[in-house]
1. Computing distance in nm of label points 7 Å out along Cα→Cβ at positions 33 and 137 gives 2.0 for which of I, II, III?
2. So helix-only ellipticity at 222 nm (-39500 (n - 2.57) for each DSSP H run of 4 or more, over all residues; to 500), computed for just one structure, reads -11000; which one of I, II, III is that?
Structure I
Amino acid sequence: MKRAARLNAILDLLAASGEVTVEELVDRFEASPATTRRDLDTLAAQRLLTRTHGGAVAQTVAYELPIRYKSHQRTHEKASIAQAAAALVAPGMVVGLSGGTTTTAIAAALAARDDLAADGGVTVVTNAVNIAAQLATRPDIKVVVTGGVIHSRTYELVGPFVEQLLRGVRLDLAFIGVNGMDAAAGATTQDEREAAVNRMMAERARRAVVVTDGSKLGVESFATVGGPDLFAMVITDDGAAEASVQSLRDAGYQVLIA
């Protein structure tokens with residue numbers, strides 16, 4: 001296996017399991033221990049993992065892994081959330097989708113529906129280029145891409161061009177992915193530029209919904225998106241901690257368990 005392919009495969013394993021060891025990688029790729037350690041050191045230098053004595057872990061990475069390396073995490077939970085979110089969409093609606101793996105799953109759920117062609121179909125406004133590409137071939141879904149500068153780790157468009165377009169549209173629903181959802185701190189993300197776009201998308205919607213798996217409840221990230229005055233609902237999975245769900249409800253959020 002060539003080195004570039006091996007590095008990608010290491011990241012795929014790390015995204016799926018959260019931890020890898022040198023011994024495991026040597027057995028899998030038939031590379032020497034010295035080569036494997038150099039691979040891990042290279043990825044650590046690029047801030048794509050955290051080295052440990054016997055391998056590497058993902059849990060202590062202090063920033064977002066690229067979206068393709070998160071796509072294998074909590075797939076069942078995200079699929080359940082996506083189905084619950086897509087069920088809120090009716091033909092003729094204008095729907096906002098922020099970037100992220102959960103909103104990407106919502107896009108897939110919308111694309112799988114065969115009942116959206118009535119009333120002119122559905123319009124999706126998104127700042128995520130991967131979501132736009134995913135929906136582009138569906139004739140019953142009109143896709144509006146915001147424009148802006150691509151965030152290399154999440155495929156999201158950010159910056160003033162995004163905000164300029166969003167100021168000129170109205171949304172029926174906005175589904176916003178987050179890095180943290182806490183009763184006191186509200187919805188938060190790792191990046192302040194993404195938070196600004198997500199906030200404006202939510203503000204332009206008649207109903208804004210946070211979509212997040214249970215692992216992010218009770219978590220606070222760097223940049224604030226908004227609280228219960230902005231988001232009418234939180235959709236999460238049935239693995240979410242009961243105490244975290246109740247805290248959100250006590251703070252004024254409607255919580256839908258998918």
Structure II
Amino acid sequence: MNLKKHWNGQYGKSAFIKNGTLGLIEADMLKLRAGEQKHYYEKDGKEYGLVILGGKCSVVGEGFSFENIGKRKNVFDGPATSVYLPKDCDFTVTAVEGEAEIVVAKCPAERITKPVLVSPEDVIIKHLGKDGWKREAHFNIDERVDADQVYIGEAWTEGGMWSSYPPHKHDDNNMPGESFMEELYFYRFDKPTGFGIQRVYTKEGDIDETYTVKEDDAVEIPRGYHPCTCAPGYKLYYLWIMAGKIRGFNMTTDEDHKWLTK
């Protein structure tokens with residue numbers, strides 16, 4: 001089983017997460033030069049979550065126009081600008097003022113709601129964990145956005161720290177504690193030589209994968225626990241894209257490591 005994927009950084013639209021181990025999440029990478037435009041019109045019942053990694057763009061469609069959005073140069077330059085678009089939505093993305101990089105997440109949806117612009121000022125910022133596993137987590141397309149299944153945020157982990165730790169999972173519908181949510185991590189580092197380690201495993205052992213992750217890598221998390229760490233001397237960024245019917249951080253900690261939460 002290979003859960004690790006890589007985006008090669010090419011210009012245009014790259015469908016870099018598709019037909020893998022995830023049943024709900026697909027993702028495109030858009031890398032556009034100023035004035036370059038990509039058109040989305042897929043009446044396939046999918047909703048969209050766009051996160052601007054860096055640069056400026058305009059997202060325009062029938063009944064909405066989000067012009068010249070995006071305030072950061074890269075993922076280490078503050079909170080993101082994001083856009084939620086409901087299913088069967090016709091829209092274009094056009095780069096403004098130089099290059100723009102945008103992740104476009106796609107997820108099956110049943111309801112048709114409204115487009116939403118989530119500005120950097122709207123992002124909820126939380127500092128999670130304790131010594132050894134601290135991270136800064138941003139919530140972008142979360143419960144405040146009336147999406148059907150998609151749920152998106154970002155996180156930053158300092159060198160030597162662990163994240164998604166103690167190991168947790170969200171692959172069973174066992175509320176109020178846990179809900180089923182697939183997940184995808186997409187990584188960047190503050191220096192080009194940066195790297196981290198990502199593990200994905202289940203208690204049963206049918207999934208037990210460990211990867212070295214570098215710039216523009218991604219790891220699919222269909223099920224199981226998924227802790228990661230950043231090499232000392234670097235800073236790790238990861239975009240987390242989740243999808244499921246009961247949206248939110250409803251998770252269960254690995255029983256072997258639950259004592260760490262006390």
Structure III
Amino acid sequence: MQDLIVHAIQEDLIWENEQANLQLFEQRISEIGESDLILLPEMFNTGFTMNPGANANPEPGPVLDWMMDQAHKADSAICGSTIVRVNEEYFNRLYWCRPDGSHEFYDKRHLFSLAGEEKVYSAGNSIIQTEIKGWKIRPLICYDLRFPVWCRNDGQYDLLLFVANWPKRRIAHWDKLLIARAIENQAYVIGLNRVGNDGNDVYHNGSSQIISPQGEVMEQVCDEARIISGRLQYEEITTYRNYLAALQDGDSFTLDF
């Protein structure tokens with residue numbers, strides 16, 4: 001299995017200014033060389049806002065078109081979440097866009113009740129499983145990190161992703177839970193967070209990171225806008241899973257929606 005080259009763009013988002021954010025990320029993406037996967041934060045074009053009516057895209061819409069165009073130009077998969085409107089509902093939707101023009105999407109399952117997310121957004125009810133160069137990948141969004149059953153790996157994936165707007169005042173939870181998800185699922189984990197103050201003057205310090213299947217932090221950056229990158233080696237997953245075959249000893253169950 002080939003190595004996977006990944007880049008995650010930790011950025012100070014411009015509050016509810018889609019055009020400015022798209023221009024910013026277009027510049028950042030142009031600075032990246034060879035890559036298989038480029039990650040953008042949760043609601044990367046607006047920041048995490050409870051005002052979807054003024055900030056949502058239709059489905060399909062210009063943000064999806066922009067992501068598809070960027071994936072083609074970069075010759076890399078690109079994923080990040082944005083607000084979409086479907087009929088009379090709003091979703092916090094992660095798009096997974098490929099260079100060949102195809103895409104998938106995942107709607108955030110766990111809505112952050114402390115901020116009232118469930119009052120203005122609808123929850124998703126399915127997980128997507130995607131693939132690059134034979135690597136099986138599960139992308140999730142922010143608050144999903146707190147729910148290990150939703151993240152559970154029965155051997156279906158090799159890389160678990162979280163795109164987020166996670167504030168500094170709870171960043172210790174983010175740091176610890178990312179490591180826990182890597183250890184319990186014996187998979188690489190990438191957590192991409194934003195940095196800077198949002199429109200509610202809530203500070204985010206980033207702490208975006210790449211974590212090995214054994215829970216070792218390979219890359220991490222805090223308190224600055226920066227691109228983190230890594231080369232993931234599939235042999236590390238197989239060697240560790242063969243040595244400590246914990247996944248095969250897990251309990252069997254299914255989820256009801």
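No lab work stands behind these numbers, since they all come straight from the coordinates. Not measured: the values here are computed from a predicted model. Cβ atoms are built from the backbone, for glycine too; each structure is taken alone.
1. III
2. Details: I: -11000; II: 0; III: -7000.
Of the structures listed, the value fits I.
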